[in-house]
Structure 1
Amino acid sequence: MTAKTGAVIMAVLLALYVALVGWRAVQFIGTGEPVAVAMGVALAVLPFIGAWALWRELAFGIRSQALVQRLEAEGGLDLGIAALPSGRPDRASADAAFPRFREAVDLEPGSWHAWLRLGLAYDAAGDRRRARQAVRRAIELERAER
């Protein structure tokens, strides 16, 4: 299963969940009992928080994929990080190449290209939290550039 298929399945399941929980929330609120009304309000609010979080993740995925494709089209995607036979990046190679990407960001802090490459290097090195932060910064810079 691809990531896109998984995301679509999750979105459909969330929509079904919101509909079913929304109906249950209306039933709870309709009883008029204070505890049931409180539960109904909670049931009405929580799915929308989940939907918001899912939307943020989907938007991040779409925007980051678009930036990677743009960087590839510009010929700047070759990071020089060796790959294992499985196709995954070699962590030792990523760790060795990482200082070059950090230095590029230090030299050009306003370059979305540099931030995206840094994010990809973080990802290859296994640091997902910093990878996401760097890619988010690249998205912000690219938006400001447009």
Structure 2
Amino acid sequence: MTSAIEHFSNRLRFETDVSDVHHDLESGTPGLVVVDSRSTESWDQGRIPGAIHLPTRDIASRAASLVPPGSAVVTYCWGPGCNGATRAALEFAKLGYPVKEMIGGFEYWAREGFPIDTADGRSSRPVDDLTAPATVACGC
């Protein structure tokens, strides 16, 4: 029983979801830095408003100049089929930052209808009813 409690407690300590990140960004949670760890080509396709672009391969050399010490870092990559956000979170953890991985990644951010930025401006996609409830909150 203790193993299960430890496992799920750790998941909540080190993972967050797109709805919680959206809420934290909207409410202006102090010290939050959202990091897009994808390639430049992927970043150009769309990104979370306010995120900084820092590909995983550059975290060790550039994080200190872009992310203030002690910031609560949230990493994301493409989606649940990609472990790029996990690798990026590991790099931030190695540097001593408190960090969480955003499960669902950019894919679920967009599918839940949250805003995305591109060179053409801000937009959002229709909510995918398989990823987000028709009501205001899912109740979980």
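Here are the numbers for the structure shown:
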{"read-out": "For 3.2 (distance in nm of label points 7 Å out along Cα→Cβ at positions 84 and 108, calculated) the corresponding structure among 1, 2", "value": "1"}
{"read-out": "Test item: distance in nm of label points 7 Å out along Cα→Cβ at positions 28 and 60 calculated as 2.8, pick one of 1, 2", "value": "1"}
{"read-out": "Origin of the derived value 1.8 (distance in nm of label points 7 Å out along Cα→Cβ at positions 4 and 116; candidates 1, 2)", "value": "1"}
{"read-out": "Highest-scoring label, criterion being distance in nm of label points 7 Å out along Cα→Cβ at positions 44 and 76, among 1, 2", "value": "1"}
{"read-out": "Which of 1, 2 yields 15 [relative contact order in percent (Cα under 8 Å, 6 or more apart), calculated]", "value": "1"}
{"read-out": "Which entry (1, 2) yields the derived value -0.82, -1.24 for log10 I(q)/I(0) by the Debye sum over Cα atoms at q = 0.15, 0.21 Å⁻¹", "value": "1"}
{"read-out": "Of the structures 1, 2, the one that 1.00 was derived from, the read-out being FRET efficiency 1/(1 + (r/R0)^6) of positions 36 and 52 (r between Cβ atoms, R0 = 30 Å, to 0.05)", "value": "2"}
{"read-out": "Origin of the value -11000, where helix-only ellipticity at 222 nm (-39500 (n - 2.57) for each DSSP H run of 4 or more, over all residues; to 500) was derived from one of 1, 2", "value": "2"}
{"read-out": "Which of 1, 2 yields 48, 14, 8 [semi-axes √(5λ) of the Cα gyration tensor in Å, for residues 20-91 alone, calculated]", "value": "1"}
{"read-out": "Label whose coordinates, when FRET efficiency 1/(1 + (r/R0)^6) of positions 68 and 132 (r between Cβ atoms, R0 = 25 Å, to 0.05) is calculated, return 0.20 (choices 1, 2)", "value": "2"}
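Read-outs: derived from the displayed coordinates by stated rules, not from any lab. Because the structure is predicted, anything quoted here is derived from the model rather than measured. Cβ atoms are built from the backbone, for glycine too; each structure is taken alone.
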